[in-house]
Structure P
Amino acid sequence: MVSLVQMSVASCAAYMLAIFGHSAIAQISLGWPWWVAIPIALIVATAFGTLTGALAVRTEGIYTIMITLAIASAFFYFTRQNYVLFNGFSGFNGIKPPPLFGVNWRDPIPFYYLTLFCAAVAYFAVLYVSRAPFGLALQGVRDNPRRMEALGYNVTGHRIAAYVFASFIAAVAGILLVWLNGQVSPGTASVGAVVDILIIAVVGGIGRPIGPFIGAFIYVLLRIFALDFLVTIGLSGERFQLLVGLVFLVIVFWSPDGILGLWDRWGRRANSRDRLTGQAADDDRGTKS
């Protein structure tokens, strides 16, 4: 199930943290302690993703993508035009992480390890769930929903539960994002950010938990070095998205499963070549004997 609302869920968590916690917009922020604001932000963002899932799971394919894209666009324009709750175009700034254990989590090294820890926990959680009975049932729902329904599984319930799980991970990412930037604005939930997330997942391999990590690594490398390359050949740095789009098209054309699909294909070819070489050697020895 391809969802384009994940970045909106992350932005919702970021906004809720700014509203219920501390920020420079004192006339809107309630100033509640972090150990209250963070759980509320996680709960509200997860509920928002769950509601989106309840609307989207009754469709399939391109219709699911369009519904989630419409919700993401609506959330972007709502935050941009609402000044009472979301402070409109300006958003919130001055948002700082709590000084837990006496560490300034805005420093690059502590924040890096905090993000690494959360990413590792999320990865192993997804890996565990995918191998658990719920994850196996969800894969059956993905492959043949009619057969799973005939076996007595609640297809709609499993799909909504998947949205709950994914929304919670996105909500955690939203809190990390607002701590990293120190601010949140409608641009955080823009359609461009949503498309970037989709490209990252597809390039790495959307069918496996490690795929988005590989896609993110490739995307970051392109973002770091492509701008210098474009300037060197006399093009504007604004052409970066064009370069990303070309890379995306090439990878999808050669492998719909992304980089991991290409890796598997090369591995199968190498194994086939080794088997043929071994069989030829056996035949040659048999002929000589």
Structure Q
Amino acid sequence: MSLPFSDHCEPLCDSTEEMKTLVRHSQANVNSRDWQYLELRPADQQFGEASAEIGLQPIGRYFHHVLDLLPPIEDLFRGFDKDSVQRRIKRAEQAGLIEKCGNSSDLLQEFYKLFILTRQRHHLPPPPYAWFQNLLAMQGGALEIRVAYKDSIPIAAILSLRFREIAYYKYGCSDFAFKQFGATPWLLWRAMAAAKSTGARQFDLGRTDNDNAGLLAFKNHWVSAYERLLYWRFPAPVDHNMSESWKLKMVKRLFSHMPQALLVMSGRLVYRHIG
């Protein structure tokens, strides 16, 4: 079990044999309890390889970027792409951007307004505001919202989570009209530096779809050595990749013509059925 929308989650077992036993028991429940399917999202490739031996089929392939926070802070900064990251961070500093950080309802509202703008640009509905309210209520101090302001105007925001020695970048959003200020890279860098200063050993940038070339390039500018994530499902749907790609193109075309209010309403309706 994992939180909804988790990028990866290891089975709670100490060996591949234990994992096989756990999965076989779950497969039996799929059949006996009329579940739709069983899905595994391991980051450990050993668990993934064993999945094929017990009847699970691969249904999703992703890139996974994790930044090692152990090197000195100066070395971390020098490791980023000079043009796409370092210069944009310096540009944000020169522009005099102001950051507010915390987990207040006011910051959540600022974040969500920018999040709606970003999802609208991508022709996708945003998750409902209640999802973020619940996330904030359940995660408490483990959740941080960072908002960048230019002359008191919120122009970018990110939401991150923390579990033990790992910080997780979950959501980012911005007002495209202020793109020239480099606010999002600046916020990410401040989140990384803050995580390192409080004992975090890794900063997880999350998964990237195989066909999302823009997001992949953005993350490669921060972490050049990525890993692969492979999701496994039982039973696997027929022509899963083809059908999912076709459905996504159709719904994005539909969402691209929706006014903002209707797009937000659509998010409240559809997100309980995906993830």
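The numbers here are math on the coordinates, done by the rules we state, and not lab data. Not measured: the values here are computed from a predicted model. Cβ atoms are built from the backbone, for glycine too; each structure is taken alone.
Listing for the model above:
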read-out: Comparison of P, Q - label where mean count of other Cβ atoms within 10 Å over residues 110-117 is highest; value: Q
read-out: With distance in nm of label points 7 Å out along Cα→Cβ at positions 14 and 150 derived as 4.7, matching label from P, Q; value: P
read-out: helix-only ellipticity at 222 nm (-39500 (n - 2.57) for each DSSP H run of 4 or more, over all residues; to 500) derived as -24500 - corresponding label from P, Q; value: P
read-out: Among P, Q, which structure scores highest (criterion: distance in nm of label points 7 Å out along Cα→Cβ at positions 46 and 134); value: Q
read-out: Origin of the value 60, 46, 34, where Cα extents along the principal axes in Å was derived from one of P, Q; value: Q
read-out: For relative contact order in percent (Cα under 8 Å, 6 or more apart) computed as 31, the structure of P, Q it came from; value: Q
